[in-house]
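Chemist: Below are structures written as structure tokens.
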Structure P
Amino acid sequence: MNQQNNSDERRVLDISTVQELWSKTYNREGKPDWSHIFPYYHQDIVFQDTIQRIEGKDNFIAMCKRLTKRTKQLKMELLAITQNDNVIMFDWIMTMMFKKYPSTPLYGATKLVLDENGLIKEHRDYYDLWGDIFNNIPHFNKVYRKFLAKKFG
């Protein structure tokens, strides 16, 4: 599909559209599919989370494909969503199911910044990757939290 067709099919990105699109992305059964949200991303998108910074739509799509390949299943529950002008933010719980490891819920938030054409030019995910993973490891979770409290609390 070319860029012109994508913009013709694209709806205005607002709270209800984001809630609908992101709910479709993370299937209840099986692997996620982001193909319906890619038209909402700017060619020069900057994506960042606690692990990486990705620049460019092709690199962003490649990252999504890698995540799909690594997981057996991925679910996302949107908890709250808000919008202020060109910024949309939402809280979520993402549960990642890997082939060899137990399900891991991650608690986080996403900030989307839209350009003047309503395309996502910045996508930032905020979450505590290690804390959420370590919480699922018996006995280690208490040691990890104690260490954090002692060093940073």
Structure Q
Amino acid sequence: MKTNFHHIGIVVRDLKAAISKYCKALGVNSNAIKIHKQGYVTEKGEGEEFDYAFIPLGNNCYIELVSPISEGPTKRYLEKKGEGLFHLAFESDDILKTIENFEEAGFLLAGRTPSKQVLSVFFHPKSTHGVLLQVIKKNILLPDGSPNLELAMEEE
């Protein structure tokens, strides 16, 4: 089993301004960055929509800039804490085993993508020393941050 760091999530109010600033600082062509819209329903039935963009750092590592566009957990976080670090994400080639390892280490599951197969889960900051952790299935995200729909449709 291999688990690697994948991205750091930063919650922002103005996604385009944040993309411009980070790309300028990191020497990345901002015109190559795609903005994506994502919506989902949490396990508790709460819907949420947000815009996001991935800025490549090399070696399959990224900065994900996230900007909420509807009510939900991300918007509440932004209103309560302000802009800044939102989560750390790890990519696993055996997501179920990684979840088991995280839980055995004492990390409490906070939520998962509502789908037939496990694509992404979050672990609650109260059990991870103050940082929201995400584990994603290997290759579920393409390099520009788009979901890999072929992999998402596969049955495990």
Structure R
Amino acid sequence: MISVVSRDESCTARVAAAVAAVVRPRDLIVLAGPMGAGKTAFTRGFAAALGVSRDEDVTSPTFTLVHEYRTGRVPVHHADLYRLRTLGEVADLGLRERADLGAVVIVEWGDVATGVLGDHLRIDIEPDEDDDDTRHLTVSVEGHSWDARWERLRTSVTGAAS
């Protein structure tokens, strides 16, 4: 597990860029945390680091469920599971299949469906109780797809938060 503190949104973007530096096609990233924690802000920083054009406005896909960004070094599929009620609805989105086709899939509220998502990197974002700008980010892994990259990820993420 990797734990870092982000003091503001720009630090969260640097942490997201540090993850993007280690990501590869077929990766799935689950973002967890309460409403307003910074999941979409993290995704914006992540997409920017992958070279997604500023012309593509990275916003939460709460109502469309999945946004696709294809202008970066790897396609990014950004999903939001907040409104979904069953694992069948999540499975119908084909998130693992999207990743298997060479995209990186980043899933807000993905913690509700880890059982159908397979191997993934999980990032929990928790607001600080005493400071509205501060976030506590915890990075963990489900499965083995990040084993060979774990130490590189640790170095990248902890350096970005410093």
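Chemist: Given 1.18 as the derived value for Cα Rg over 2.2 N^0.38 Å, for residues 11-66 alone, which of the supplied structures P, Q, R does it correspond to?
Modeler: P
Chemist: When you work out relative contact order in percent (Cα under 8 Å, 6 or more apart) for each of the structures P, Q, R, which one comes out largest?
Modeler: R
Chemist: Separate question: Assuming 21, 14, 6 is semi-axes √(5λ) of the Cα gyration tensor in Å, for residues 51-106 alone as calculated from a single structure, say which of P, Q, R it is.
Modeler: Structure of origin is R.
Chemist: Determine which structure produced the value 128 for volume of the Cα convex hull per residue in Å³, calculated from the coordinates; the candidates are P, Q, R.
Modeler: Derived from the structure labelled P.
Chemist: Continuing with the same structure: Here distance in nm of label points 7 Å out along Cα→Cβ at positions 123 and 139 was calculated and came to 4.0; which of the structures P, Q, R was it taken from?
Modeler: Here the read-out was taken from P.
Read the figures in this text as sums done on the coordinates, not as results from a lab. Treat the numbers as computed from the prediction; the structure is a model and nothing was measured. Cβ atoms are built from the backbone, for glycine too; each structure is taken alone.
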